[in-house]
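Read-outs: derived from the displayed coordinates by stated rules, not from any lab. All of these numbers come straight from a predicted model, not from anything done at the bench. Cβ atoms are built from the backbone, for glycine too; each structure is taken alone.
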Structure P
Amino acid sequence: MRFGTPHKSSAIKILLLGSGELGKEVAIEAMRLGCEVVACDRYEHAPAQQVAHRYYVFPMLDGDKIREIVKKEKPTFIVPEIEAIATPTLVELEKEGWTVIPTARATRLTMDRQGIRQLAAEKLKLPTSPYRFAGNLAELEAGAKAVGFPCFVKPTMSSSGHGQSTVKNKNGLAKAWRLGIEAGRGKTGKVIVEGKINFDYEITLLTVRHAAGISFCAPVGHIQIDGDYRESWQPQPMSKIALKKAQTIAKKIVSELCGKKGRGIFGCELFVKGNDVYFSEISPRPHDTGMVTMVSQTMSEMELHVRAILGLPIPEIPCRPGASVAILAEGDMKNPTYEGVENALKQPGTWVRIFGKPEVIKHRRMAVVLAIANTVAEARKKAKFAASKIKVAEG
């Protein structure tokens, strides 16, 4: 591949659909290799828009607008960065010859929990938690009875925990149904209800499909609350048997989603119980729990994504003990400000990344603290301590 120059006819042009904190890091990595980056999102001044060469503001579910921008910009690569996108348009564009990362099919299936769960459990026969889909409260009640309590109710299309509920008994189902339908990123009219697996821990196995095959990062352990990432660390200790099973599951589903030509990084979420491993979800893009790789790996998940997109070599991916802690903001803020950053950075081996999101509505992830140390336990302790020093408030 020949590398060109931004704003010139030789430029490799990347069109980001979605411009959040992960997209911002993808944009930076792409620009380091001389790519021209165009960032799109539903609101102005999204994180990746702040560093891109150009940006557009429109709903990512507006397929006509996506097509208009593609026709205008003529990107080398169309790179979805969020789940809620007009995937039928991406499928059409791919058929017309445009390159969608990793593939339009992968983007379509993974944005829909029904599609990806049926692919994983019913076609690929991967082990998963028990599940049912529901299109009304009566179906949800029947599904919850089938999978048992406690159970988890999620919109079939959402991200970062939006619309998810933990339900302990039948009395909580009506509220969970309303939340799942109202708070989902896409209005599918359905939810998934999943039974609980008494797992020992959960991981994200970052899996890269690139020109030479498939590579794995060291497993990332994490803590999620109501489906929203709070902490992550790398490497997560696990048995050789469990790691091999995790890699086999990830390779099967990534290979299926990519087909012959697809490439990019995937965040494969898995539950681990002893030596048993269960598939949970997968994202065809950098994963929020993988932000720890900005300090724990020589190549972050965002750099790996860009290398895979551009067809560049991905040699061994070394890892050192690292941890991340998300900084959350609560309430409504039109001018978020950050206090205590200087105190968070007093410890050696700590970093702060402020995403630059322009406002807070109710609840939002606004920054991340990163730390490295000699052990994962020490890195987690450092990251949590540093994160405790940072406060987000209205300016």
Structure Q
Amino acid sequence: MYLTKEEEKILNGEYGWGLAKAMQVIVSVGDSLNSEKLINIAHAHISGVSYGNIGEPGKKLIKQFADEGIKFSVKTTVNPIGYDTMDYDAIPFTRIDKSYIIGQEEILRSLNKMGADLTLSCTPYYLPNVNEIKKGSSVAWGESNAVVYGNSVLGIKTNREGGPISLMAAIIGKIYYYGLHIEKNRIPEIKYKIHKPEDYEINEVRAGIIGEIISKIHNNDKPPYLEEKLKNDTTIKEFSASLGAAGNLAMVVINGITPIRFDEKEIKETITIDFNDIKKREEELKPNERPDLIYFGCPHTNKHEIEKIANNLKKINNLKTKIIITTSRKEISKLDRDALNILRSKDVKLISDTCLIVSPFGYKGLNIVTNSYKAYFYLTKRGIKVSLISIDNLEEVLRL
């Protein structure tokens, strides 16, 4: 890999142990990928910051950087942790051990000391400063759904980086020139068409199922091209999250959404997905009994989604099922007062800083309903029964 003189100085330790260590990791990974050089990044989003994920080794490494006085070189946001920092007992059926909290707080102090914005959200794309990143800019993002959304909707460039790589990239402000940072690698070669009646609407649950189907059959290094026009941000977000969870995809070109130009001649193959296959999978995942818990917020909900949930609960007089919503504190601050009052009157819990899949939540045998394919994908691995239903059909599940 070609390094500038300045990069060589960093690698050789002329600017201290911390920068040298970060540079060493990035260069080593870049070399293994046959990357020709390093490029500057405009932003970093660090995943894998939950104490439950990285434990003592991860905590010690981040603390070592912080104690060395290392600062992040670019604006840096942070993924959710294992609990709500304002209410340790916010997540139902979950007990947060005191030692867990002590370890997590140490990680947060270190990241804050290094200059991170402790957003504790998996949807950095809803933050004002992230939306200021220019299209075409390279970033280093962890968190699978954010990577797909960033590439596919915002038009920024990132590979699917792990937590340690996004941490190191944030420190030196650089990443290896590889994969989706290279324009030609972003041009699709396989198109996916949805064969369906005109009145068959693709909601967020169906979009998640489409993501599952594409993840299983897409065998091309270039991103898939979805010809179907997705109607709103919730649908796009859940589609992105599904692709990131069910497969290893980091980008999809969505018709009318992804800011990219390409010649249709680049398309080498067209694959048709029949709506009957989507319907069949939707029926398999549909709830058939009253759930113990209804969960929204994987990825974190936005203001519009929370207010939509509140509006759908207006008609429900006797809410017998517990509902929780995970979201960022930034989105809660935007909420309409009427929506907040409805949620409080229904005892719906707004939980920040965390989500179920990065928390110690794992009550086996529990029956959960969600609109998130990603939540379904990960929570079923913990022995939890998970069904899918759209926000628009919330009233239906509450009447089971």
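Check the numbers for distance in nm of label points 7 Å out along Cα→Cβ at positions 31 and 287 across P, Q and tell me which is largest.
Working: P: 2.8; Q: 5.4.
The structure with the largest value is Q.
Looking at relative contact order in percent (Cα under 8 Å, 6 or more apart), point out which structure of P, Q has the largest value. Intermediate results must be reported in sequence, preceding the final value.
Details: P: 13; Q: 18.
Max of relative contact order in percent (Cα under 8 Å, 6 or more apart): Q.
One of P, Q was used to calculate FRET efficiency 1/(1 + (r/R0)^6) of positions 199 and 335 (r between Cβ atoms, R0 = 35 Å, to 0.05), giving 0.30; which? Here the read-out was taken from P. Comparing FRET efficiency 1/(1 + (r/R0)^6) of positions 23 and 87 (r between Cβ atoms, R0 = 25 Å, to 0.05) across structures P, Q, the highest figure comes from P. In this comparison of P, Q, the computed figure -11000 for helix-only ellipticity at 222 nm (-39500 (n - 2.57) for each DSSP H run of 4 or more, over all residues; to 500) is attributed to Q.
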